[in-house]
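Read through the structures below before going on.
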Structure P
Amino acid sequence: MSDFITLNHGSGGRASLDLIKSIFIKPFGNNNTVLSDSAILNIPEDRIAFTTDSFVIDPIFFPGGDIGKLAVCGTINDLSVSGAVPKFITASFIIEEGFPVNDLKKIVISMVKQAKVANIKIVAGDTKVVHKGKCDKIFINTTGIGVFEKDYSFISTGEKVEVNDKIIVNGFLGDHSIAVLGARNEMDLKVSILSDCACLNELIQNLIKANLRIRFMRDVTRGGLATVLTELAEIIKLGVELDEINIPVRESVNGLCEILGFDPLYLANEGKVLIVVHCEDADKVIKILNKNPLGLESKIIGEIVSEHPKIVVGKTQIGGKRILNMLQGEQLPRIC
C-alpha cells in the first residue's frame, strides 16, 4: 500500500478494500465482521439515544488530542449528557487525495484508544476520497447509539428544572479553544495548555447511578457556557444567575483572552459538562465528581432564579452585573 491516500482509495474497488482492511478493520476490533452495508446490533431496550456529528477541526493534531480522539469523545459525550450509556459508534471519513497514510493510522489509533476507554464499539463506517484541494486533509462524521439503563431521558430537555436548582461545571473552561488556537501558530503565541478533550460517560454515569435529582445536562462545546445557559433559560422560561468568581478558568487562559479580546465563557470545550441539580443535592454531586480525574475542579457556579426570566445574568468579579447572551458570530472557526 502507498504512503499517501489516492483517488483509487475512494473508488470502491480493490484499493478501497485494502485501505479498509489495513487501516480500519483490525484496529477497530472487527476482524470477524462481514463487510456488509449495515452493522447488525443487538439492542433490547425500548428507548435509545441516537446522535450524529461531523468534525472538521483545524489543525487535525493539537495539544491534548487530534481529530480522531475528538470525534469519538464528542459523540460519546453527546449521548452521555442525554442520560444514555453509549454503546456503538459509526465513523465515516472524507479524505483529501495525498493525505499521509501514517497520519491516518495515528488518527485511527487515537479513536481506538478512546473507544476502549469508554467501553464502546466502532461498528460501521465509510471512506470517501476527494481530489486535492476539495477537502482540507480529513473530515470525520460519526453516529452514536446509547441505551437508557435508567429513565433519565428527560435530562436533555430541561423540563424538570426548578427555581433554586444549582448549576455546576466539572472543571476549567476554555482549554480546548486556546490549545487549538496555539496549535495554529497564527499569532506567534506560545501556549502550553492542553485541550480538555475527554470521554465523560463514566463521570456522568456515576452521577446517574447515585439517584440524585439531576434536572439537566449539556456538554459545553461550541458557543461555550454562556450560550448553553442562554438556551436553557429560554427553554425553561426562568432566569439564571452566575457567580463569575466561582467559574473555573485558568489564569493563563484568562490572560490570553484579555490579550485577544475573547470571553472565556464563550470558548468551546470538549471535556466539560454543565449540570443543573436540586439545591439539596449539589454538594453530593460535587463529591462524586471530585472522585473522578475529570471532575477534580468541579464548582457550583450559579443557580436558577425566578427573576429576569429567559435571561442569564453574571455577577462579575468586581461586583457588577452583566447580561450574557448567545454567542454572536464565530470566535474561533473550525474548533471541532
Structure Q
Amino acid sequence: MKTLRTTLMAAAALAAAPLGAQELTLYSGRGETLVAPIIDTFTRETGIEVNVRYGGTAELAILLQEEDDASPADLYWAQDVAALGTVAELFAPLPDSIAETVDPRFRDSEGRWIGTSGRARVLIYSTERMSEEELPDTMAEAVDDRYEGRIAVPPTNGSFLAHVTALRHVAGDDFAREWLGDLAALDPVIVRNNTAAHQAIANGEADFAITNNYYLSRFLADDADFPVRHAQFEAGDIGNLLMTAGIGVLESSDDQEAAFRFVEFLLSPAAQQYFTGNVYEFPLAGEGIPAFTGLGVTYQEAQDNAPDVDLNALTDLEGTLEMMRDAGLL
C-alpha cells in the first residue's frame, strides 16, 4: 500500500500549474481527517485556496436549501447520494469531460453531481461477544427482538440516512416506518457517527452495527488486534447497499472554472489512489487503480453482494428525517 506521503506527492505531480490568487468555498460532509490532506495538496499545487466548512452531510444539505442562490459555497462534497439528490437542482451541469470519467451508476443521470469514491454498507460485529452465525441474514432481520440493546446506531450520520432512504425506495415507506419503529424499540446504543459505532463495539457497549466498509481498516491499521470484524447480509439484500461519496458545483458559484478543476483533481488517478490507499474506500475513476484488498469486504465482493438500486432515486432526505423523528431516533 502506498504511504500518505507517496500518494500526495503523486497527486502533486499531476496537478496543473497555479492559477494565481483564487479562493473556493467548500461545504464538506466528509470528515476533516479524511479529506484535509488531499484538499491541502490541491491548494499547494494550484494556488487555489479552499475554505472548508465541515459539517454533517444532511445538515449542510439543509443549509444549502435555506441559502439557495445566496450561498457562499462553490462546492458541496457529500458523504452520500441522498443529500446530493436533495440539492441537485442547485448544481451546475458538469462538463462531459468530467462526468464521463465515472461509471453512470455512480453519478447523477443529468450530470449535476459525480461520485468521488465508493463504499459498501457492511455489518461490523464484536469478535469477543458475537459469532457470524448470530448475525442477522437481512437488514429486515437486524431489528429482531433478540438484538435488544445490542446494536449501535448513528442516527444523524449521512450514510445511515441515505441507507434508510434506499430502504424506503426499495421496500416502501410503510415497511421503512415499521423498521425504524422496531429499531427504536430495541433500545439501541446511540452513537455520534460510524467511528463511534466501531469504538462502542470495541468497548463492549454494543455488539454490532451497520456501517461503511472503510472505517474498520483504519482501526486495524492502528491496532491489528482491534476486536471488530466485517460481514455482509445475504447477496442482493438492501443491507449491502453500494454507495458513493460525491460532489457538485453550485450554479451560484462565482468561479465555476476553479470549482470544476477541484472536481477534476478529485477524480485524477493520484487522488483516487489516495482514497483507496489511505482512506480505504473504492476507486471510481481511472483505470488500473488498485482497490484496497486488506481485511474486510473487497470491491468485487461488494459489487457481487450489492442490490440493484438506482442511486439517482434517493432524493427525499427530508422525508427520511421526518420518519426518523417520528420513530424517536432524532
Structure R
Amino acid sequence: MRIGIACTLKPAAPPPAGAPDDLHEEFDSPATVSAVAGVLRKRGHTVLELGDGRAFLEAVLKNPPDLVFNFAEGAGVSRSRESRVPAVCEMLGIPCTGSDPTALGLALDKDTTRRLAESFGATVPKGIVLAPPPGPYDGDFAEFPPILEEAGLPLPVIAKPTLEGSSKGIRNKCVVRTAADFGPTVVELWNHYQQPVLVEEFVAGDEVTIGITGNDPPQPLGIMQMIPKQTPVAEFVYSLEVKRNWHEAVEYVAPAKLPGAVLHAIEADALAVYTGLGCRDVARLDFRVRDGVPYFLEINPLPGLNPESSDLCYLAYRVGLSYEDLIGLILDAAVARCGLQV
C-alpha cells in the first residue's frame, strides 16, 4: 500500500523576536517523520512524505496515496487548522488515519470540548472564557478580580490559551494564586497567542493521561500518572517547563498508582468523550484527580508521535508496547475502519 505522511514540520529557525518561545511547539521534527515512515516501511508499505499546506495539496492532487497517515497540526491560530488535512482527504475520497474534521475542530477548542465532555457525563473544572479586546489592552487590570468573583471562581485558578495544544502557553506562572496576578497573566496570554483565554479552577491533585486506540469499540491503551519529583502534588502543574525538563521534574508511571475505582472512572469518562466527539483510531485525554474524582481537562485526537518526547509514546512503552506496536495499532485501526486491502 502507498501511504502518504502528512505532517507540519518545525521550522529550522527559532521564533521571531517578540514571539513566545513555544510558537512552534506543536510542530514535529524530521525525526518523527522518519520514525513513523520506518515503521510503515517495515510493514511493507511504500511511504510518501506529503508535508502540510500547499505542498500537501499539490502532492495529493498530483499523485494521491492509498492512505494518508496524518499528524499535521496546521499553522496559525485558526480553530480549524488541525481539520485541514482530513477535510481535504474527505473531499478527495482519500482514506486518512485519525479523526474527521469535525472531531479535530471541536477538540482543539478547549472550552467547546469541556462543555461537550460535561454533557457526555464527565466532570469538568468550573471555568470561564475571556476574549481579548479588539485592540491592545491599555487598562490597569482593576476590572479583572471582580470577574473571578462574579464567576464564583476562587483562587487559585489556571489560565491557558483556548486554541492550542502541546502545552503551548501553559507555564508554571499560569497558576494564578493572587488577585493582583490574574489580570497580567490573562493579558500576557492574549498578547502572545492572539486568542481567548480559558480560566479554570485549579484542581489540586494527581495529573494523569489516558490513551485510547481503535474503533467499534475503542480500547484504553493504559493510564499514565505524572508524579512530580520536586513539587508537592497539590501544587504541581504539567507545564511546558516540566515537559521540557521531564527527566528532572517528573516521573512517568503506568499503570497509574491510583485506586481501581478511580482508574475505572477515568476509563469510563475517557471513552465517553472519545465516542461522544466521534474520535477515530487514536486519542490521548488528560485528567486531574481530586478526592477520587477525575476532572476532564482536554482531549488530543492528534497526539504527538515523537518516539523520544511524546506522552502517548511514554505511555505505550510503560505498558509494554514498542513504538512499532503503537504505530501499528493506529494504522490497523484506520485500515479496518476504511475497509482497505493491505
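Bear in mind these aren't lab numbers, they're just calculated from the coordinates by the rules spelled out. Keep in mind that this is a model prediction, so the values were computed, not measured.
Using the calculated result -0.52, -0.68, -1.22 for log10 I(q)/I(0) by the Debye sum over Cα atoms at q = 0.12, 0.14, 0.24 Å⁻¹, for residues 169-264 alone, pick out the matching structure from P, Q, R. Walk me through the numbers before you get to the answer.
Values: P: -0.49, -0.65, -1.36; Q: -0.64, -0.79, -1.28; R: -0.52, -0.68, -1.22.
Attributed to the structure labelled R.
Tell me which structure, out of P, Q, R, gives 19 once relative contact order in percent (Cα under 8 Å, 6 or more apart) is calculated. If you can, show how the numbers build up before the last one.
Numbers: P: 22; Q: 27; R: 19.
It must be structure R, since only it matches.
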